[in-house]
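Okay, got some structures for you below.
Quick note: the coordinates plus some simple rules give every number you see, no bench work behind them. All values reported here derive from a predicted model rather than from experimental measurement. Cβ atoms are built from the backbone, for glycine too; each structure is taken alone.
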Structure 1
Amino acid sequence: MPKKRRSRANTKQIARERVRILWELARERALENPHLAKQHMADARRISRKVRERLPVDIARRLCRGCGMVLIPGRTCRVRVRHNRQTHVAVTCLSCGAIRRFPVRRQR
């Protein structure tokens, strides 16, 4: 009996759901067991790469690019608003010291 193939869209949908589940698990465990949270997010990255899809922006912005730590303001990262050159938000990982900068634009 031949093996039934899933459609590409269905595979991507399943991958998105799994990434969301892993994100929720990582967020819950980030403070009590950071190593397990990092492992969950490494698995989520692996799944998204396998189906050739980016991590959702809301998840990607809350992860450290240096060490994979889940960034929780005040607990695992420091958040500052900076005004040199262009106004931006600087997020510093307290685990590895990596800095991410997000530009802030004025609303008109």
Structure 2
Amino acid sequence: MASSKDYLNYVLEQLSPLEDISYRAMMGEYVLYYQGKVFGGIYDDRLLIKPTKSAVEMIGEPEYQLPYEGGKEMLLADVDDRELLCRIVDAMVDELPAPKKRRK
């Protein structure tokens, strides 16, 4: 099942206090970036984020879910708590790998 554009827009609105949030559509889903780094994505109208140390600690009792069959487990994020969501994404950015350089 593909994610809806309405859900994407809701998530982007919740993340609007953070600057430099972007996304890329991929096979009916959306990969999310903060400061050029992948921090998570929208899969089947669920916001899943990478399980960084800070994200796991800030969520408290994290729920792990698969973004798709064969994918790595990610954390289910509460999109309704804007303040906590923004704090988590901002805290985890330093733990995320730098984007890989593309070959020309």
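Data for the structure
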{"item": "Kirkwood radius over Cα pairs in Å from the coordinates reads 15.5; which among 1, 2", "result": "1"}
{"item": "Comparison of 1, 2 by distance in nm of label points 7 Å out along Cα→Cβ at positions 27 and 67 - largest value held by", "result": "1"}
{"item": "Among 1, 2, structure where helix-only ellipticity at 222 nm (-39500 (n - 2.57) for each DSSP H run of 4 or more, over all residues; to 500) as derived comes to -7500", "result": "2"}
{"item": "Top of 1, 2 by relative contact order in percent (Cα under 8 Å, 6 or more apart), largest first", "result": "2"}
{"item": "Parent structure of the calculated result 17, 14, 9, given that semi-axes √(5λ) of the Cα gyration tensor in Å, for residues 35-74 alone is the read-out and 1, 2 the choices", "result": "2"}
{"item": "At a computed 2.1 (distance in nm of label points 7 Å out along Cα→Cβ at positions 59 and 83), which of 1, 2", "result": "2"}
